[in-house]
Structure P
C-alpha cells in the first residue's frame, strides 16, 4: 500500500502541472490584470508597480507562468489584487467551511443512497423500486441552485407554520469567537461560538441541497451493481447450501457491489466541489466556492489559480484513497 501511495503521488505531479498550464493559459486570454488595476482609483501607481514586479505582469505569458510556478512550488501562492492579502490567507479562512460542507454532504449521501439502492435491488420491480426510480430521475434533472431555492422556500413555510420561529436558517454561517476570520467564517467547531445545534440548523439545507444529485446517482448505481452481483453463481450456491441469507447478502453481495462504487464516489468529489460553489452562493455561505466566484469576477488571478490547484490536489488525493479502499474491500485486488 505504501508503494501505491508513493506511485500515485508521483503521478499527481505531472497531472497538477497540466492543470496549472491549462488554467494559466485560459486566464491569460482574459483581461490583463495590470490594466484592471490602473482603472481602480483606490490603487496608487506605487501599488501598481509593486504588484507588477511581484507577479511579473510586464513579461510574456510563458515567463509569467514560470515566475508564478517557481513561487507556487515554494508555497507562495501569490497576492490578491483586490486587497493585497496573500492568496493562501484568504483561502485558509474559507477552506474549512467548504470541507465541512462537502464532507457532510458525502456522508449524508452515502447514508441515504446505499440503503435505498440495496432495498430496491432486493425488491426489484416493486412499487418501491418504481417510486425510487422516478424520484432519482427527478433529482438528477434538478440543478443544485434550484433545489437550494426550493429548500429556502420550504424553510420559510416552516417558519410560518411554526408561528414565526425559524427552524432552519436560509443563509449565512455561524459567527466565531473573536471574529477570527471575519464575519461568518467557520474555522473549527472548537473555535466557533455557535452550538452544534445552530451549526446543524445553518448547514442542514445547504448540505441536503448538495447531496441530492449524489443520492440519486449513487443509489441507482448501487441498485445496478447489486442486481448484477445477486445473479452471480457463487451467491446462488451459497444460498442453495443453506447459508444465512442476510449474512450472504451483507458479506458477499454488498461488499462486492461496493467495489465499483468506491471509484464513482472518489470521482464525484470534483462534482461535489463544483456543486458547493453554487450552493455556497445560493445560501450566502462564506466558503471557498464563494471566494472563487468573487475572484473570477474581480479577475483576481492569484486566488483563482490557488483555489483551482487546491481543488485538483484534493481530487487526486481522493482517487488515491479509492485505490487504497479497493485493497481493503477486496484483498485479491492487486494494482499493477
Structure Q
C-alpha cells in the first residue's frame, strides 16, 4: 500500500479519536486565530449560551454541523495534516454553520446547503491561499464569506431555502435612529461587538469570548476589547444606524482586524499598536461602505469588511521590528 493511501486512512481513522475532537475545538478557536482547544471549547459554550438565550438554538447546532463537515472534508480529501491538526479546516465551516440558520429558514434543503457550503470552504481556502501566496497574505475568513454569498444569492431563486432572515433588497435608506447612550447600554453594545463574530447577539457570549481569548493569548483578548470599544466610539461619532450599533454590528469585523494586526501577523510593539488602531478605525468605514454596497442586494457582508481591511494593512509588508529583519507576516502562523 502506498504512502498516500496510508496517510488518507490515518486521517479517516482519526474521525473516531480524541485527536479529531481536538481538531474540531481548535477549528472553533481559529476563527479568532487561537490554536487552543480550551479557547475553542469556550467559544462553543458562548455560542450555545447566546443562541439559546436568543431563542435560536439551531444556530448553535448549525455551528457544530458546519465545523464537523468542513473538518471531515479535509480528512476525506487527505489535505495537509498540519492544517487539520491546527484546526485550519474548521474555522470557515463553523461560521457557515452560524450564518445559515441565522438568515435562512430551517428546511431540509437549508441544512443540505449548509453542509455543501461548509465543504466548499475547505476547498476554497486552499485555492484562495494558493493565489494569495504571491502577495504573502492568506484568505482569512474569505472562503466563508464568498461561499455564503454564493449560496445566499442562489437562495433568492430557490424556494426550498427560505430567505426569511435576510433583508429585503432595496435602495439605501440611511437614517440615524435614537440610541440609549447610558454607560450600561454602551457596555452591552461593546460586548455584542465581540459576540457578533459568530453572529450571536448576546453580551454574555461576548464575556465568554473574551475569557476564551484570555486563556490562550492575552494580547488577543486585549485587542478584541479595544477594537470593539474603538469601533463603537467611531460609529457613534459618525452617527451610524442606531439599530446596528445596538446589535454590535459595527464591532465584529473590527475585533478580528484588531486581533489579526495587533497580536498575530505583526510583533507586539508600540508601532504595531498605532498601525492596529488605524486599521480598526478603517475597518469601521469599510464596514459601512460594504453595508451600503450590499444593501440593495439584501445580502449580509459577513466578515468581508475584516478581510478587506486586514488585507489592506498586511499588503504593505511593513516590518515594524527593526531588530528582526527577517520578520514578515508570512513567517507567522497562518490563520
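Values as computed for the structure displayed
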item	result
Given 17 for relative contact order in percent (Cα under 8 Å, 6 or more apart), calculated: source structure among P, Q	Q
Which of P, Q yields -24000 [helix-only ellipticity at 222 nm (-39500 (n - 2.57) for each DSSP H run of 4 or more, over all residues; to 500), calculated]	P
Read-out distance in nm of label points 7 Å out along Cα→Cβ at positions 156 and 236, computed value 3.6, structure in P, Q	Q
Winner on Rg/Rh (Cα atoms, Kirkwood Rh) once structures P, Q are ranked, highest first	P
Computed -0.32, -0.43, -0.68, -1.01 for log10 I(q)/I(0) by the Debye sum over Cα atoms at q = 0.12, 0.14, 0.18, 0.23 Å⁻¹, for residues 20-107 alone - originating structure among P, Q	Q
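Where a number appears in this text, it was derived from the coordinates with a stated rule and is not lab data. All of these numbers come straight from a predicted model, not from anything done at the bench. Cβ atoms are built from the backbone, for glycine too; each structure is taken alone.
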